[in-house]
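Values in this text are rule-based calculations from the coordinates and carry no lab data. Nothing here was measured: the structure is a model prediction, and the numbers come from that model. Cβ atoms are built from the backbone, for glycine too; each structure is taken alone.
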Structure P
Amino acid sequence: MYPHHDRLRAVLDDRSTLYTGNQKSRIDLVNRTLMATPHIEIGIDTPVEDALFDLMHRIARADARRAREYRERVTSPRR
């Protein structure tokens, strides 16, 4: 691996502690964020760190939405 990859992973690992879930789910969040980094759109005046954190937040928010929809489907009374 590249040295910058390890630094990036360390920064994202630290940031992932802001999200709920166990360590395994946070590691998964970091891994998926790293895999999605080629798709980040960065402007000239956009801080890279902010773009990465925004990407991680969007992934976590999508996960939470899917989990909520699943819980609603499972717990809603059947007709």
Structure Q
Amino acid sequence: MVEGDQVRAAVTGAGEHAMRLSKLEQALSGKPLTAENISAACQNLLSPEGLNHDLVASREYRAHLVDVMAKRALLQALGLS
């Protein structure tokens, strides 16, 4: 969610419960929402520790997916993709 110059973001499905992406929120807060700023902010958003893992996806892979999907979602929502 973007409200003024504040960004709020969360993810579900990567861990046992929904989680705020506070690192992303802080990285974008007060900055122009450009493709470059979004790309820079969507890196290493979650630590793999504490994320779900199974035969389909490791914790590390799920952490990587959060980065990729957060970037895609923001770019698409803002019409930048």
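Given a value of -12500 for helix-only ellipticity at 222 nm (-39500 (n - 2.57) for each DSSP H run of 4 or more, over all residues; to 500), calculated from one of P, Q, which structure does it belong to? Derived from Q, not from the others. Of structures P, Q, which gives 2.7 when distance in nm of label points 7 Å out along Cα→Cβ at positions 34 and 66 is computed from the coordinates? Going through each structure in turn, the value belongs to Q. Upon calculation of semi-axes √(5λ) of the Cα gyration tensor in Å from the atomic coordinates, which of the structures P, Q produces 24, 12, 10? Comparing all candidates, it corresponds to Q.
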